[in-house]
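Nothing in this text is a laboratory measurement; each read-out follows from the coordinates by a stated rule. Keep in mind it's a predicted model, so treat the numbers as computed, not measured. Cβ atoms are built from the backbone, for glycine too; each structure is taken alone.
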Structure I
Amino acid sequence: MDALEAGRVLQSRVFRQAFARLDARYVQAWRACADSVKREEWWHMQRALAAVKKELFDALQCAALREQGKDEVLNAALEAAKGKK
């Protein structure tokens with residue numbers, strides 16, 4: 001099920017570390033950049049990164065809602081992903 005795969009990705013230590021490193025790198029570059037066009041590019045990259053994480057979480061959350069809370073595996077994955085936000 002795609003939703004469970006999204007949950008595994010969100011809980012993955014490798015994904016969380018890569019996400020944190022990229023997020024920090026983009027924010028640092030954005031803050032240090034004197035060129036307004038480049039600064040806006042860094043800002044957009046950081047926002048796109050956050051959108052990927054949100055898309056994965058939304059897939060998991062929608063699947064859990066479709067099951068109306070009856071799927072314990074989805075519920076557990078959703079709760080774990082919430083804790084890793």
Structure II
Amino acid sequence: MEYTEKMKNRLKRIEGQARGILRMMEEGKECADVVHQMTALRSAVDHMIAYVIGNHMEQCIRDNVIKGIDNEKTIQEAIQLLTKSR
């Protein structure tokens with residue numbers, strides 16, 4: 001799988017969010033504020049997972065179409081990845 005710059009940049013933003021949460025904790029910020037940011041971080045990770053799996057699935061299906069291979073296995077693998085990510 002080819003990981004695009006867009007994917008890498010999204011992950012770098014997530015990394016920045018995690019550092020920001022750690023800084024909030026070190027500064028003794030309110031629990032509710034920290035949890036709010038952690039929820040946003042989890043959402044960003046969830047979106048990143050879906051984006052990577054979707055991109056992977058698209059690439060595999062396109063390759064399978066070119067090769068004349070059935071896509072059922074690819075679709076089932078994507079479903080399993082999504083299920084495991086939850």
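So the values come out like this:
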| item | result |
| --- | --- |
| When distance in nm of label points 7 Å out along Cα→Cβ at positions 51 and 75 is computed for each of I, II, the largest belongs to | I |
| Comparison of I, II by relative contact order in percent (Cα under 8 Å, 6 or more apart) - largest value held by | I |
| Distance in nm of label points 7 Å out along Cα→Cβ at positions 3 and 67 from the coordinates reads 2.3; which among I, II | II |
| Test item: P(r) over Cα pairs in 10 Å bins from 0, in percent calculated as 18, 40, 23, 14, 5, 0, pick one of I, II | I |
